[in-house]
Each structure stands twice: as C-alpha cells, then as structure tokens.
Structure 1
Amino acid sequence: MKKLFSNIKGDAFGGITAGIVALPLALAFGVSSGLGPSAGLYGAIFLAFFAALFGGTNTQISGPTAPMTAVSMVVIAGIIAINDGDIEKALPAILIVFFLAGLIQVGLGVLGLGVYIKYIPYPVVSGFMTAIGVIILITQFLPALGYYPKEDINYVNQFKPAAEEIILENILKEEAGDGILVLEDFKITIERAQSISTEDVQKESETLASNNASGVLGAIKSLPRAVQNINWLELILTLFTILIIYGFKRITKAIPSTLVALVVVSGAAIGFGLNYRPIEAIPGGLPLPNLQIFTSFSLSGITPYIFTAITLALLGAIDSLLTSVVADNMTKTKHKPNKELIGQGIGNSIAAIFGGIPGAGATIRTVVNINSGGKTKLSGMIAGIMLLIILLALGPIASKIPAAVLAGILITVGIGVMDYRGLKAIPSMPKDVKIGPLKFSMEVLIMLVVLLLSTFWNLVYAVGIGLIIASLMFMKKIGDLTALSSDVKPLKEEAWKDEMGFPEKLKEEVFIKHIKGPLFFGTTSDFQLLAKQIPKTASTVVIRLEKMPYIDQSGLYAMEDVLVDLRKDNIDVLFVGLLNQPKLMMERIDIIPDLIPEECLFETFNECIGWIMNNVKDTL
C-alpha cells in the first residue's frame with residue numbers, strides 16, 4: 001500500500017492526463033463498435049481501473065483499442081442481425097461474449113500462458129493490424145460523408161419485399177413452434193399476417209438496409225450512393241477534425257491533438273448552432289450492471305461465438321503485453337505477463353457486466369501516463385476515475401458532440417494503426433518459396449492472406465488460417481534446416497575412428513550406417529532409402545545412434561518400417577549407442593524387444609564387434 005502511494009503527485013497528473021487523452025478515443029470506439037459512445041466510455045472506465053488494480057504492469061493504461069473494437073464490431077453486428085436488428089434484444093448475448101473473453105484471459109494468466117503469446121508470428125500480427133486500419137478507415141467513409149443507409153428512403157424501399165418475407169417467415173416459425181400451424185386452418189396465420197403494419201415493414205427494411213451496408217464490403221457497395229447524397233456539413237466537420245489532429249501535432253505534442261480536435265470542432269459546431277448530427281445520448285448518472293447477461297444466459301445462443309471470445313481474449317493479451325514491453329523499455333522495469341492477463345481479464349469481465357466494450361493495454365495512453373509522471377498502478381486507477389468524473393459531470397455536454405468529429409478521429413486511428421514497417425518490407429523480403437515459375441516470400445504471403453481475409457471476410461478465421469499457414473511453413477523451414485545438418489541421407493558412409501580396425505573379412509557381410517542428428521518428419525523419407533544402400537552380400541546391419549538425440553512419431557514409424565523390411569530379408573539389425581529418448585519411444589511401440597531384442601542393443605561399438613565376431617561368418 002505504501003508503494004502504491006509513493007508517487008501520488010506524478011501518478012495523479014499521469015492518470016488525469018491519460019484519462020483526458022482516452023476520452024475522445026473511448027467515445028469514438030464505442031460509436032464504431034455499434035453499441036454507442038456510452039459503451040466505449042464504460043469500457044474505458046472499468047478496464048482502466050481494474051486492469052491497473054489487478055494487472056502486472058505498473059504504468060499500463062487500458063481501455064478500448066482499435067484491434068479489440070474491430071473484432072467486437074463483428075460480434076455485435078452478427079448478434080444484432082440474428083436478433084432482427086434489435087440492439088436491446090441482442091445486448092445480453094453480446095455482453096456474455098465479452099464477459100467470456102475476460103474470463104478466458106483470466107484463465108490464460110492462471111495457467112501461466114502469458115509467456116507464450118510472444119510466439120505468434122509477426123506476419124500474422126502485421127497483416128491483422130493493417131486489416132484493422134483498413135476496416136476502420138473504410139467503414140468510416142459513410143459517416144464522414146454524412147450518409148446513413150437506414151435514412152435513405154429510396155435505398156430502404158429496395159428491401160421492403162425481403163422485409164415482408166422475413167416477417168411472414170418469422171410468423172410461420174413462431175406458429176410452428178407453438179403447435180398452431182396446421183393445414184386445415186390458416187385462420188390465425190392470415191389474421192397475424194393482416195396485422196403486419198407499415199411501421200413493422202419499414203423497421204425491418206431499415207434493418208436490412210443497415211446490414212447490407214455494414215462492414216467493408218457493405219461500405220464499398222454503398223459508397224456510390226453516399227457520394228450522390230453527401231451531407232457537406234458533416235464532411236466539412238470530418239475534414240476539419242482530421243486537419244486539426246495532424247496539424248496540431250506539428251505545433252506541440254504536449255497537448256493531445258485528438259482532444260484539441262474534439263473540443264475545437266465540437267465547440268464551433270455547437271457555438272454556431274449548426275444543424276449537425278450529434279452522437280447518441282450518453283446516459284447520465286452512475287453506470288448500472290446489466291444483470292440480463294446472467295438471467296438470460298443461453299449456451300446455445302453464444303456457442304457460435306466461443307471461438308470469437310477466444311480470439312478477443314488472445315488479441316487483448318497480445319495487445320496488452322506488447323504495450324507492457326513498451327512500458328518496460330521506458331521505465332526500465334519488468335512486467336509480470338501472467339498477472340497482467342489476469343488484470344486485463346478481470347477488467348474486461350467487469351466492463352462487460354456494466355455494458356462496456358472490451359479493450360486492452362493502450363500504447364499511446366500508457367506513453368502519455370509515463371511521460372506525465374505516472375509510475376505506479378495508482379495512475380491507471382486514477383485514469384478510470386477521471387473518466388467516471390467526466391461521465392457524471394459532462395455527460396449531457398458530451399452527448400452534443402458531432403458524429404462527424406468521431407468519424408474524423410476514427411479515420412486518423414485507422415491510418416495510424418496500420419503496420420507500415422511490415423508493408424515497407426514487402427519488396428525487400430527474400431523470395432524463399434517457388435510455385436511453378438513464380439517466386440515469392442512466404443512471410444509476405446502470410447501477411448497478405450491475413451490482411452485480405454480479415455478485411456473482406458472474417459477477422460477471426462483470418463487469424464486462425466494465418467497461424468496455421470505460418471506454423472506449417474515454420475515446421476517446413478526448421479525441418480529443411482535440421483535435415484541439412486542431419487546425416488541420414490543415402491550416401492556412402494565414412495568410417496568412424498573406432499571402426500578403423502573392423503575385420504576386413506567381414507566388411508561384405510556387415511553394413512554400418514550412421515545417423516547423425518534427429519530422426520523426425522523432415523528426414524524420414526531419406527532414412528527409408530536405407531534398404532537400397534545395403535549390399536546384397538550383407539547379412540547384418542549395424543545402425544549407430546550415438547548422435548541421434550531425438551526421434552518423433554514420424555521417425556519412429558519410419559524406423560519400424562525399415563526394420564520390418566530388413567527382418568523379411570533375414571538381415572540382423574544391431575543398435576549401437578541408443579540414447580534415452582529414442583529408446584523410450586521405441587519401447588512404447590515394442591520395436592524393442594519385438595524387432596530389436598535386448599541382446600542386439602550395445603552401448604559401445606567395441607561391444608558390438610564382439611557380438612559380430614561370434615555370430616557373423618565370412619561367406620565369401
């Protein structure tokens with residue numbers, strides 16, 4: 001406790017500054033997620049406080065981040081679509097997914113898996129981060145132009161036939177479930193169909209229009225209509241926001257340019273009484289827990305999103321631990337990765353209970369905290385409290401912020417989050433893979449696959465596919481490199497020093513094979529050619545294994561196949577210098593003693609020669 005308050009002045013200033021910096025981003029990420037600005041603010045409040053309190057990085061400031069928001073956006077859109085576009089109806093299921101993601105993070109920390117996050121390949125992370133930037137950038141084009149599909153009457157009317165079909169289909173499904181749908185009497189069905197109002201069809205049409213224009217592909221398809229229906233005031237507010245964010249950085253970095261843009265453009269819009277579109281109203285008062293996530297919990301409802309919850313947890317873990325490394329470098333300290341994951345998980349779980357979107361350690365906010373004097377966990381807790389005070393004191397004022405301002409902020413976030421280092425390296429990466437006449441870099445291919453799949457298909461599956469490709473290519477490369485240093489190839493053997501005195505009269509009857517290096521999946525094909533090396537005069541094969549430290553399952557079965565073939569040809573096989581790991585593996589599948597009896601195992605070559613002298617006869 002004494003340590004916690006040892007730097008109270010610096011922590012207070014660092015936390016207050018970081019909280020102010022976090023405000024516009026929290027609001028913007030909340031809007032981008034689809035749950036509204038209050039969800040971003042609630043996520044920032046609870047995650048900042050509890051991740052700092054229970055985490056393992058003293059100076060970390062946590063809150064909604066671009067990658068976490070992009071994945072959350074996919075979850076939210078999917079669950080809302082299933083619930084006929086009704087956010088209130090979908091909210092419990094959405095928050096359950098976020099709550100589970102937090103619990104999974106806690107589990108990762110408890111199991112001590114934090115140290116393994118660093119093994120995720122850079123091309124996967126690079127492609128994902130660039131995709132996040134592209135997604136945020138493209139999906140903000142429509143609000144930046146002041147175009148909202150559900151408000152375009154001509155566009156919405158295109159979906160009325162489909163809306164009527166969906167409403168009728170839902171009626172039939174409900175009646176089938178209630179057992180009142182029978183061929184003899186469609187009276188109830190007809191009555192319910194006739195009761196469908198114009199408002200019902202209109203609402204469903206607006207939902208379909210919004211869903212059709214959501215995501216990257218939807219935004220691109222809707223862009224021509226948006227250009228034809230530009231709201232010039234919204235576009236000007238967006239451009240001024242972007243201009244101030246980039247321009248103010250050239251004047252000074254002491255004051256966050258994002259905050260300056262938010263205050264200046266919002267103040268001008270409000271002061272001049274402009275007819276702009278404000279963000280959704282932020283509820284006043286203290287955030288209240290949404291207990292529906294427990295009372296309406298349905299395993300079947302969230303089962304399709306379990307993998308997404310795992311992805312959110314892993315992404316948040318990576319995001320947070322990378323920020324922790326940055327904090328370590330700045331403060332010359334060492335974070336505790338597993339404890340940090342537990343703190344992040346607790347923060348995300350509590351934020352979900354109160355309706356907040358998930359987040360992670362935020363690099364920019366953490367750097368601001370450190371540069372402003374923050375040194376202990378108190379700074380992160382103060383950042384959360386600062387945001388809560390802003391919510392309670394300035395909630396009604398914040399509700400007047402123009403939506404175009406947050407669109408401008410998000411566009412700069414999208415541009416900034418892309419991995420330009422990875423993109424710049426594309427031309428210089430070695431072309432290490434060849435398919436037909438084409439040569440290309442596997443790292444670049446993985447990055448582009450993740451980038452394209454994430455942007456145009458599915459963020460979650462893209463990361464999984466990227467990891468699988470990267471893992472397979474890593475195994476191939478390591479296999480190739482190990483095979484080069486391993487001597488299990490069908491080449492003429494050079495006698496080792498202790499073989500120099502081998503009896504000349506038995507050299508035709510005894511074939512000696514050396515295995516130098518591990519016998520694993522990358523070298524099994526070469527080892528299986530062993531039988532072709534053996535001269536027809538040989539009746540005994542000596543396999544020297546002193547330099548074979550490891551055998552995997554592939555190598556084990558390759559060894560078994562070779563030994564079976566040799567036994568069929570009535571050739572005796574002797575092992576010399578078999579090490580512990582290979583011996584244990586061979587004993588488990590009974591290669592020893594079924595194919596190689598104990599009396600055919602020798603610790604030294606001299607012992608083996610003794611057996612040969614007593615059992616092998618010169619037949620030539």
Structure 2
Amino acid sequence: MQEFKKKFKQRPVGILTLCILIGFSPLSLAQDATTKKIIEIGTQDPQVMTWLDILTNRFGGRMTGSDNYTHAARWTQSQMQQWGIEANLEEAGQQSLGFNRGPWFGKLVAPVEKPLRFGTPSYTAGTKGVQRGPAVLGPANETEAQARMAEFKGAWVLIAGESRGMGRDGRKEYKPDAVTLKLMEAGALGTLQAGKDPLTLLDAKPTSWDKLPTLPDIKLSAGQYQEIQEQIKKGEKPELEFDIRNWFFPGPVPFHNVVARIQGVEKPDEYVIIGAHLDSFDSATGAVDDGSGMSPTIEAMRLLAKAGAKPKRSIVMLASAGEELGILGAAAYAEKHAKSMDKVVMMLNRDGAPGAISGITVPTAWKAPFERVAKSLQGQSNEFGFEVKTSDYPRVRAEALSGTDASAFSMKGVPTPSAANKTDFVYGRTWHTLLDTYNEVVPYAKAQQHSAIAIALMAYEVANAPENLSREGYYLPSGLYTELVTNQGNVLLELRPELAPANVARLVGQLESNFKPPAFNPGAARPSTPAPPIGQTKMVDGKWIVSLNGKWPDAALNDSVKTTQPSNGHSLAINAQGHLLISAADAILSPEFIVIGKLIAGQDALMKLDAAGELRQIRVIRVGTDAKAFLGEGQQKK
C-alpha cells in the first residue's frame with residue numbers, strides 16, 4: 001500500500017483518472033457545471049421581462065401578416081444569432097393581404113363629452129380621418145333599412161346583438177349581409193355593437209384586396225352602448241366622434257416561423273423542441289397570449305447559450321406564426337420536418353397564463369431526467385418548487401389541429417408533456433381582450449424567470465438523458481374506448497365490438513348523442529364549483545356499477561356473443577338499463593350483464609370510488625380508421 005501511495009504521488013493525475021477514482025464521469029461533471037451555470041445566470045441576470053417588453057411595447061400586437069409580426073420574427077432570429085445560436089426564418093404560409101393597426105380614438109361629443117371604451121376586430125375598416133355624426137338605432141331588417149336610408153347618411157348606427165369579438169360580417173370570410181350593404185349604400189359612418197368588458201376582439205379577414213371592407217365595425221363597451229341607446233330613445237340626439245386608423249396592404253404576404261437550434265454533439269439528428277407562438281391578436285399587445293410563453297422560451301435559449309450548453313441531442317426552439325389563425329405555423333413546421341418527427345423526443349409548448357412552472361407529469365420511464373431538473377432547482381425557489389409526477393395513463397393523440405401548437409406535434413405522434421403552472425392569474429380576463437398588455441404580466445416577473453430556468457433545464461436534461469425515453473404507451477393505440485371522469489380521477493376502458501356488437505353500438509350512440517362533454521373554451525371563466533354529476537358510481541359485491549342520469553332506451557337487446565375470448569384484468573360489462581359494470585376478469589357476472597370490453601388505465605381512481613362516487617363526464621374516444629368508421633345506434637355514415 002505504501003508503494004502504491006508513493007507511485008501515485010510521483011505521477012500527475014489527469015482529470016479523467018480523478019473522475020474514475022471518485023466515481024464521476026467527465027460528462028456528468030460537465031452537465032452539473034452547465035446546470036449550475038444556467039441557474040446562476042437565470043437568477044443573477046434575469047432578462048425574461050426584457051424580451052416581453054420588446055415583443056409587446058416595441059412591436060405591439062403581432063397579428064400574422066402584419067408588419068409588427070414580421071419585425072418581431074426578424075428580431076427573434078437576430079437575437080438568437082447574437083447569442084451564437086443557429087436561427088432561421090422558415091416560411092410557414094401566406095396571407096392573401098396584409099393588415100396594420102394604428103391608434104384609435106373615440107368619444108361621445110353630445111349631450112355631454114365623454115371618452116368611449118371600444119375597439120375594432122383586426123382586418124376591419126378604419127375611418128377616413130376624424131368622423132363626427134349622430135348616433136341612430138339600426139334597422140331590424142333589409143326592408144326597414146331601405147325605408148330609412150336617408151336617416152343613416154353620415155350617422156353612426158347602433159346594431160343589435162352582443163359582440164363576442166368576431167367581425168360584424170363574418171370572421172373566416174368577410175361577407176357583408178343585406179343590411180350592411182344598405183348601410184354602406186346610404187353612406188353610414190360605421191356601426192356600433194355592444195360587448196362585455198373587457199372587450200374581446202378577434203378578426204374578420206377579407207378574402208382579397210378587391211373586396212376590402214369600407215364600413216367601420218366598432219365594438220363598444222355594453223354600458224356605454226346602453227347609455228347612448230337610452231339617449232336616442234329619449235330624443236336627446238347623441239353625437240359621436242371616431243378616428244380609427246386601420247390600414248391594409250396587398251398580398252400575398254408571407255409569414256415565417258423562427259427556428260433556432262443548439263446542435264447536439266452526439267445525436268444531432270434527435271431533437272428536443274421547446275416552443276411558443278410568436279403571433280398574437282392585435283387589439284392589445286399580446287403580452288399574456290402568448291408573450292408570457294414566448295419570452296421565457298427565448299430566455300431559456302439565452303441561458304443555454306450563455307452557459308455553454310453542449311447537449312447530446314439537439315435542442316430546437318420554435319417561435320411559431322399563425323397560432324391564433326388556426327395553428328398554421330406549428331402545422332407547417334411539422335409538415336416541413338415530417339421525416340424527422342420520429343426523432344423528436346418531446347415537444348414542450350408554453351401557452352397559457354403567466355406563472356411559474358412548478359412541475360410536470362411524465363411517464364414512469366421518463367422520470368430520471370426530470371428528477372435531475374427537480375434536484376437542480378431544489379433550494380433555488382422555495383416559493384415555486386418543481387414536482388415530478390408520473391402517470392402511465394395513455395394520452396389521446398390529437399386527430400386535428402386544436403387548442404394550441406402542441407396538437408400539431410401530437411398528430412405526428414410526438415410526446416407533448418404539459419408542465420404544471422403555478423399562478424393565480426385569471427386568464428379569461430385578458431384572453432384576446434383589450435387588457436392583454438405588458439403591465440398584466442409585471443406582477444409575475446419572478447415566476448416568469450423561474451419558468452425560463454425550468455424550461456432550459458428540462459430541455460437540457462432531456463437532450464442529455466442516457467435513459468431510453470421511449471414513446472411506447474404514451475399514446476393510445478388504435479381502438480374504440482370510453483373514458484369516465486369521476487370525482488376520484490379518470491378511468492379508461494376499451495370497447496370490444498366483436499364481443500357484443502349491438503350493446504357496444506347502443507352505448508356509443510347514447511354517449512355521443514346524450515352525454516357529449518361541452519367544448520373547452522380557454523377564455524371562459526372557471527366555475528367555482530364543479531358541474532352537477534351526470535351519473536353515479538358505487539361498489540356492489542366487489543364490482544363497480546356506473547349509472548348514467550337520464551333516460552335509456554326501453555327496448556332490451558338480445559345480443560349474441562360472437563366470441564368468448566376473455567379479457568385480461570378488469571372486464572367491462574353492460575345491462576339492458578345501460579348500467580356499466582367493472583369487475584375482475586375472473587368475477588362471476590349475473591346473467592343480466594354482458595361483457596363488452598376491459599379496463600385499460602385508471603385502476604387507482606377506480607379503487608378510490610365508493611358509494612359516494614360521482615361521474616362528472618363520460619366520452620367516447622375513437623382512435624384509428626376502424627374506430628372512426630364504427631356506427632353507434634342511431635348514427636349514420638358520414
């Protein structure tokens with residue numbers, strides 16, 4: 001031993017030898033140093049609000065096809081390049097024409113002067129300078145409009161209906177109706193429609209330069225609309241003045257995604273994508289939707305670059321165009337890079353309320369790299385933290401573009417885990433409204449910077465993960481399923497039409513006709529209490545019975561079972577009254593029940609259900625061509 005020590009002292013010790021002796025690899029040390037550097041820069045030199053300030057207060061609302069969007073995209077590319085990151089503008093599509101919004105002003109001039117709270121949807125007409133005129137009540141129909149033509153000349157016309165932000169003459173295609181055409185013919189100055197505060201403003205895009213709108217489409221705060229309406233009814237003859245500077249320019253107008261990339265050093269053709277949408281509606285400045293997602297994503301790339309990150313796999317940032325117009329940019333990227341979609345480990349999208357990423361839910365096999373993120377963040381922000389949860393509950397692969405950019409990747413089979421967001425921000429207050437401005441995000445600056453650090457660490461750890469982050473089991477395979485949403489969690493069941501065709505057809509037909517869940521609206525206020533249950537669950541003799549509220553067909557089915565093939569695990573059965581039963585595979589069922597499928601996931605939620613179990617929602621999930629073609633009772637082939 002003494003001889004060994006003597007020789008050891010006489011020889012220089014290389015870093016590799018030292019690492020091996022103490023049990024670390026050079027790579028693990030480099031990774032640890034990089035993560036520490038990311039956190040150090042992120043906490044000592046936070047810049048997330050700088051990027052939000054530039055996006056919102058220098059460029060403003062970033063409507064796809066506007067100069068503001070074009071400038072924001074070029075700046076984002078340039079900023080990446082300044083940090084030494086490869087960045088390109090990839091054309092994602094073209095708009096038939098362009099639109100820029102200028103300032104807008106308006107007031108009640110008489111009987112008393114008062115400023116007005118209003119706005120106009122994008123791609124609607126502005127005024128020809130300052131326009132002043134009387135306010136009059138609009139016609140109920142074309143016949144009345146024709147009879148009152150002289151009254152509308154040089155007037156502001158109050159039209160009926162409550163605005164939800166869309167254009168008066170259509171959103172997807174500008175198409176004036178008969179009443180609008182009569183008002184234009186009469187020489188009206190524009191129309192006013194009531195809207196709830198804070199005003200929501202979307203778009204009303206014309207199809208071509210030759211068919212531009214000419215009649216201003218003003219959405220006015222409901223309280224002020226009603227005040228003016230009452231003045232007219234009392235014979236007070238209110239007078240209004242507006243100056244609205246909306247401009248068009250001829251197309252086609254190309255728009256681009258910004259694609260930035262930190263090259264992987266070992267597996268450059270494998271990717272981790274982080275993304276957010278760069279575009280916004282332009283009634284405000286797009287600070288929350290989605291400046292609050294884009295700015296921490298930009299900041300995450302800066303942290304990676306400044307920390308000298310050299311990941312095994314490539315890290316790509318997608319700043320997408322056209323999300324608000326139908327997820328155009330993300331879809332274009334997924335199609336352009338379709339051949340490499342199977343090489344994308346995950347796509348982490350940031351689109352929602354400003355706040356702190358406080359954790360993530362991933363498959364069990366993915367736990368290790370995210371636990372390393374949690375460990376790196378430990379002690380950095382006790383206020384927010386980072387909790388890693390695991391769930392092997394299969395996800396439903398998106399069948400169409402919807403919601404946000406992640407759907408474009410889900411359609412291609414790319415895993416799209418969603419990070420938890422710790423915030424008290426009321427998203428519906430700013431969602432596509434006049435209030436979507438920088439000051440709304442300022443109280444969440446610290447949380448936003450935490451999110452930037454978390455995004456950088458997640459991208460880096462996944463890009464470096466030695467673990468096999470397989471997609472297997474992430475999405476549901478082809479088949480026909482039903483999902484129970486209960487007060488204890490979700491339960492997923494596979495339907496097997498070959499076991500009892502008529503019974504499965506009846507169940508699918510009834511669920512899709514009478515129990516279809518409501519469409520999700522991200523801008524709607526969240527209910528303070530859950531909706532009333534649509535059914536109940538209870539355990540009877542070790543089996544779970546699910547009963548739906550509502551009438552079930554009286555006619556009983558005499559369904560001949562085509563196969564006696566047993567199902568593994570828990571089986572799903574149904575009786576003539578439409579009650580569902582879930583039991584163990586070897587359980588003895590009463591003659592009234594017939595097996596129609598099996599349990600796929602959610603056994604933990606099932607075990608928590610007792611006599612007080614509530615069914616909140618139930619839906620049918622169709623995956624694949626055969627499942628989509630399956631006809632439920634009463635359904636017709638499309």
Fill in: Source structure (of 1, 2) for Cα extents along the principal axes in Å, for residues 127-294 alone, computed value 78, 35, 27
2
Worksheet item: Which one of 1, 2 has mean count of other Cβ atoms within 10 Å over residues 55-62, as calculated from the coordinates, equal to 22.1?
Response: 2
Fill in: Which entry (1, 2) yields the derived value 32.9, 110 for Rg and Dmax of the Cα atoms in Å
1
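Computing helix-only ellipticity at 222 nm (-39500 (n - 2.57) for each DSSP H run of 4 or more, over all residues; to 500) gives -20500 for which of 1, 2?
The read-out comes from structure 1.
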Practice prompt. For mean count of other Cβ atoms within 10 Å over residues 231-238, the calculated result is 19.1, so let me know which of 1, 2 that is.
Written response: 1
Fill in: Per mean count of other Cβ atoms within 10 Å over residues 103-110, the highest-valued of structures 1, 2
1
Worksheet item: Who wins on mean count of other Cβ atoms within 10 Å over residues 71-78 among 1, 2, i.e. which is largest?
Response: 1
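Name the one structure among 1, 2 that relative contact order in percent (Cα under 8 Å, 6 or more apart) of 14 was derived from.
The correct label is 2.
Readers should treat all values here as calculations from the given coordinates under stated rules, not as data from a laboratory. Computed from a prediction, not measured in an experiment: that's the story for all the values here. Cβ atoms are built from the backbone, for glycine too; each structure is taken alone.
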